[in-house]
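Novice: Structures are listed in the sections that come next.
Read-outs throughout are calculated quantities, based only on the coordinates presented, and are distinct from any laboratory measurement. The structure displayed is predicted, hence computed values, not measured ones. Cβ atoms are built from the backbone, for glycine too; each structure is taken alone.
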Structure P
Amino acid sequence: MLALSVLPAYLPFPAARVRSIDQDVAIGETYLRAGQPAEAVAHLRRAVNGCHVLHAPFEQARAAVLLGEALELTQQSAGACDVYRRILGRWKGTSATPRAARAGITRTCHD
């Protein structure tokens, strides 16, 4: 909760069009870890859906795992399952396949 208590010092956030993936991930993760997953979703979605895959692939994968967690916590299991499956599809065949995404599939994908 400490992070949320200092958040007003950083408001307003930079406009979405100029925020970096790192900023969106940090904002989203702060909300998520502070128990406010609904507020995290928009920031994490922006980080995941941006054009960062070529210059920040690890950050984008981390943002996707966090987005999956936020969607799970907001009772959006189908969306979380989709996010986790996209991560595994992108990283398939590599040793870097995120364990968190595999665990998320186990928790959310029941088909």
Structure Q
Amino acid sequence: MAVLTIIDVSIKPDRVDTMVALMERMSEGTRTFEGCLDFAAYTSPDDPTNFVFIERWISRAHHEAYSAWRVGQDDSKVFAEICATAPIIRYLDEIDPSEGSAPGA
């Protein structure tokens, strides 16, 4: 079953434009990385410094391989510099209703 990865981060107010440009550069590498099924980015109309990335991966291992690769990219350093907070990363396992229970239950 697929894994949903939710990344929630606040960007420094004076760096929001930098974040938008960074997303434009980084999104293609994310979408084409092995195991990525979907990628979308959102920002709050009430707080433009809040960005949420919703990613769907074949497995958590695929996302972890992507994260390890991303750390070695120059854009990763820029991302770290513009963050006002550390990103919060959540992994959610997809549930197949036909199986009758959640994974691990």
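Novice: Using relative contact order in percent (Cα under 8 Å, 6 or more apart) as the calculated read-out, with 44 as its value, let me know the right label among P, Q. Please report the intermediate quantities before stating the final value.
Specialist: Working: P: 19; Q: 44.
Comparing all candidates, it corresponds to Q.
Novice: Please state which of the structures P, Q yields 13.8 when mean count of other Cβ atoms within 10 Å over residues 21-28 is computed from it. Intermediate values should be presented prior to the final figure.
Specialist: Working: P: 20.6; Q: 13.8.
Structure of origin is Q.
Novice: Still on this model: Can you spot which of P, Q the value 21, 17, 8 was calculated from, given it is semi-axes √(5λ) of the Cα gyration tensor in Å, for residues 45-92 alone?
Specialist: Values: P: 19, 11, 7; Q: 21, 17, 8.
Matching structure: Q.
Novice: Computing distance in nm of label points 7 Å out along Cα→Cβ at positions 61 and 85 gives 3.3 for which of P, Q?
Specialist: The correct label is Q.
Novice: For helix-only ellipticity at 222 nm (-39500 (n - 2.57) for each DSSP H run of 4 or more, over all residues; to 500), the calculated result is -20500, so let me know which of P, Q that is.
Specialist: Details: P: -20500; Q: -11000.
This value belongs to structure P.
Novice: Work out the source of 24, 17, 11 here, i.e. which of P, Q gives that when semi-axes √(5λ) of the Cα gyration tensor in Å is computed.
Specialist: Values: P: 24, 17, 11; Q: 27, 16, 11.
Computing semi-axes √(5λ) of the Cα gyration tensor in Å on every structure in P, Q gives 24, 17, 11 only for P.
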